[in-house]
1. Out of P, Q, which structure matches 18.8 when Kirkwood radius over Cα pairs in Å is calculated?
2. If distance in nm of label points 7 Å out along Cα→Cβ at positions 103 and 199 is computed to be 3.0, which of P, Q is the source?
3. If we compute distance in nm of label points 7 Å out along Cα→Cβ at positions 71 and 183 for structures P, Q, which one ends up with the highest value?
4. Assuming -9500 is helix-only ellipticity at 222 nm (-39500 (n - 2.57) for each DSSP H run of 4 or more, over all residues; to 500) as calculated from a single structure, say which of P, Q it is.
5. For FRET efficiency 1/(1 + (r/R0)^6) of positions 127 and 167 (r between Cβ atoms, R0 = 30 Å, to 0.05), which of the structures P, Q scores highest?
Structure P
Amino acid sequence: MTHKPIKKEGKSVLPRVILHNEVSVDGRIDGFTPNIALFYELASGWKEDATLAGCDTLLKAMEAEHVENKALKVYKSTKKDPKDSRPLLIVPDSSGRLKNWDYWRKQPYWRDGIALCSRATPNSHLDYLQEQQISTIIAGDDHVDLKKALEELYGQYAIKVIRVDSGGTLNGALLRAGLVDEISLLLNPCLAGSVNSNFLFKALDLTESEGAIQLMLTHMEKLKDDIVWLSYETLY
């Protein structure tokens, strides 16, 4: 699957943004055993230029792997291969919470990382990112302005397709900002339940139904183990 970037507002050209999640029938993204192999097999079809991951998602992954969120004092630069076609890892982190970028840049999935920060990001964290040679985009005042950040990612890094690998908070911020083009869901045949759950889409409760984001179904396919793959285009 290949896609061209689309114009969103005026002259702004943004990457195509795809949310790709596996959910239970009742919309949870946790509380069940996902089919990881199938999830990433499908994800590879987009040939993404970058993966956008939430800071919370990465911190939880490090905690699960018993990896310290601790900055290295010294980063030894390595020669970059210009033919490396792996995507970039992009992380919005206005508060400067992700300290162990070295762990993530060593993973085999990405060729390098980009931190999205704001003018409120502590100078000490910006200094750390510079020491670790992590490219940084400053967009927004108190928090990361996702639209401006996407404009910079397209303009500076020629990023045309972004796959979002994250939880409901970042998904919600992107959706409410009108920045998502496609939603891809693997519907796991289970009901996970719970009162306080991690759902696909987190946002303030709507007071009127008109605020709901409308979708257009573009693909529906039953896969192995009774998993259903659904794809939607957003109708902003």
Structure Q
Amino acid sequence: MFEPACCSQYPEGDRTAVSELISASKTFRSGTTEIIALHKTDLALHRGELLLIIGPSGSGKTTLLSLIGCVLYPTEGCVCIKGINTRSLNDRQLAELRLKEIGFVFQNFNLIAPLQAAENVMVPLLLKGLPKETVSMKVDSALRLVGLNHRRRSLPKQLSGGEQQRIAIARALVSDPSIILCDEPTASLDVESLETVLKELRHLADTGKAVAIVTHDLRLTEYADKIVYMENGMITERK
């Protein structure tokens, strides 16, 4: 479907780089004012890896996550997904790539209030136009993976914060993407729910997904394979 262009090699193996920023930067313009949200950055997210992106508000961490997930185009440099330079794709191809390869988990869950849990999870599959039987099978599998098949008929308002976030994770992984991106996924959770959700995300990495989490919560570091710290639009430290 897509042809590689101008990216580093995409090697085989368990620790394959599935998303890679190469000298990627992002500048926003308002009139004559330029705001550098992210300075030139090189960063790879690997299969089977849980990456934490830590920094204060305004440090550029959400911009970095948005570039990894192809929500934003870099002003300079490139973003590669499985060796494909996303600059070579048109808007339709880029949307298709995001739908196929990337799942998003948000701080505020972004569940659709009138829909039951199972109906929320199936939304990405409906966008792909899959057969009804396939949708049902994949939704069941995703709900079982997060331990909430018994809540499939519950509305979001009937779920706890931790359950809502786990439903959001099921929705992110139901189409079997290579990459799971999370923007402050534990900010609204109590301690017990936080641990449950992080164990779910850790499990996804252990089973081969590439997981990146933006956070300012240092409690998450024990679950990470790699950590980058950000300040003023730059990575200041890597661990």
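1. Only one of P, Q returns 18.8 for Kirkwood radius over Cα pairs in Å, namely P.
2. Considering all the candidates, the number was obtained from P.
3. Checked P, Q; max of distance in nm of label points 7 Å out along Cα→Cβ at positions 71 and 183 sits with P.
4. Here the read-out was taken from Q.
5. Evaluating FRET efficiency 1/(1 + (r/R0)^6) of positions 127 and 167 (r between Cβ atoms, R0 = 30 Å, to 0.05) on every structure, the highest lands on Q.
Values in this text are rule-based calculations from the coordinates and carry no lab data. Please read these numbers as outputs of a predicted model, since none were measured by experiment. Cβ atoms are built from the backbone, for glycine too; each structure is taken alone.
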